Structure 1
Amino acid sequence: MIISTKGFVLQTIKYSDHSLIVKIFTKKSGTVSFIIKNAFNKKSKQPANYFTPLSILNLNYNETYSEKLTFLKEVTMAYPYHSIPLDIRKNTLLLFYQELLSKLLFQANAPDEPLYDFIEEYLIQLETTPRLSSDFHIVFLVQLIQNLGYTPELNFSIQTPSFSIEDSNFVAHNVESSLFLSKDAGFYFYNILKKNNYEIPNKNIRMELLNGLLLYIMKYHKHIKEIESVGILSEILR
């Protein structure tokens, strides 16, 4: 059976002088590995430049129930990026998303159409938003956690202002540990979860929440040990 769906590129590996192996998170099949032959041929209908990080593609391929590599019958660009390659902030965010999502969805063999739609929508926002807020990526992570089904207990109060990453709820005290968010970072997290109006805090609080959110995701995906692009993100986003 021929599958027609959209997908975004998670990982591209050069397989030979002429071919690529590409992992794509598809809307209808989850993560699928494709072999792209003659990708570097100037006349190729499946050129290598289609398979850059998180490119959104229209795909046609034969459904397979084995672990073998799949051949694409047809591929076209669904949503070309124009502003992202020319904007260092947007490009840095794209590479951060690509590292996180490639590790998160590497073996997502079952389809998850709502998750796909959420991520695609955010990628299009990244492309189309003229001026990104300084916490654009943090809001993405909070909403990603919610879409993955890991929404914490919303028990924030004056008495419970800090957030325990291990227990997934707000607590009365803050131990000085990477597994707890301070009351300022906890309040910031709560406001994003509740979609309240809030003033974006300083960089230190934003970085505290960013690192805390990644630890929160890693709690559920223990194969993820590190997101290396966070360091670059810290340098680029002031």
Structure 2
Amino acid sequence: MNKIIDIKQLTKFYEVGNQTVKALRGINLEIHKNEFVAIMGPSGSGKSTLMNIIGCLDTPTNGTYILNGTDVSKLNDNTLAEIRNKEIGFVFQTFNLLPKNTTLDNVMLPLIYAGIPKQERINKATEVLKNVGLADRINHKPSELSGGQRQRVAVARALVNNPSLILADEPTGNLDSVTSIEIMRLIEEIHEKGNTIVLVTHEPDIAQHAERIIRLLDGKISSDIKNNNRIFAKDIKIKTEKELFFNND
């Protein structure tokens, strides 16, 4: 099975005043093509630092990180930006959409950075928006969309460049429970189509959707297990507003 992520003896240290903060302390991690992995950990565990390095938003102090065959451990910022655009699709908790741009324009952004011609950009973005159920919202701005629809735009933007890895950082953190299930259904569908997904979350019920759960503690991996109790969002019945209102449980 092809490795998308191959991390060996990864460390990340920060200097804060006269102290050295050891955020990551010798991480070893392999993630293969078409895996669905959740990364969990309490505040201060190194979860966010590891996410930033996996996403090529930061570089390690020591160790190696090979992303889809390329050693990105010591690359400069410009090269890392190119790698990010080509290899990684990001889905953030806060959506990170440009408020004055339409749905279509937001999804086309990675293609602009990749130098794709305009008509091809439009065609690709329109197709991926159709695939996430937003064909009728391509000319809407973020303020005209619900939270769930905005997250779907973010997912479409993450997919449009056909990246090697989808990195989802707390993708349901700003959503209600019903919308969270809808977004997890979408993420599961994306995984079933062959995409590799790394989901960073502090919510145990969201992590249960992944095939594999990795827990961090004090900058180290404390556990890395196959999830034998996996939950599938497609099997969860979403209650209607009427059912929620009259729920007597």
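The numbers here are math on the coordinates, done by the rules we state, and not lab data. Note that the structure is a prediction, hence the values are computed from the model and not measured. Cβ atoms are built from the backbone, for glycine too; each structure is taken alone.
Things worth noting here:
- Comparison of 1, 2 - label where distance in nm of label points 7 Å out along Cα→Cβ at positions 17 and 153 is highest: 1
- With respect to FRET efficiency 1/(1 + (r/R0)^6) of positions 41 and 145 (r between Cβ atoms, R0 = 41 Å, to 0.05), the largest value across structures 1, 2 is given by 2.
- Structure responsible for 26, with relative contact order in percent (Cα under 8 Å, 6 or more apart) calculated and labels 1, 2 on offer: 2
- Of the structures 1, 2, the one that 0.10 was derived from, the read-out being FRET efficiency 1/(1 + (r/R0)^6) of positions 113 and 161 (r between Cβ atoms, R0 = 25 Å, to 0.05): 1
- Entry that produces 0.35 once FRET efficiency 1/(1 + (r/R0)^6) of positions 97 and 217 (r between Cβ atoms, R0 = 30 Å, to 0.05) is calculated, selected from 1, 2: 2
- At a computed 21.4 (mean count of other Cβ atoms within 10 Å over residues 105-112), which of 1, 2: 2
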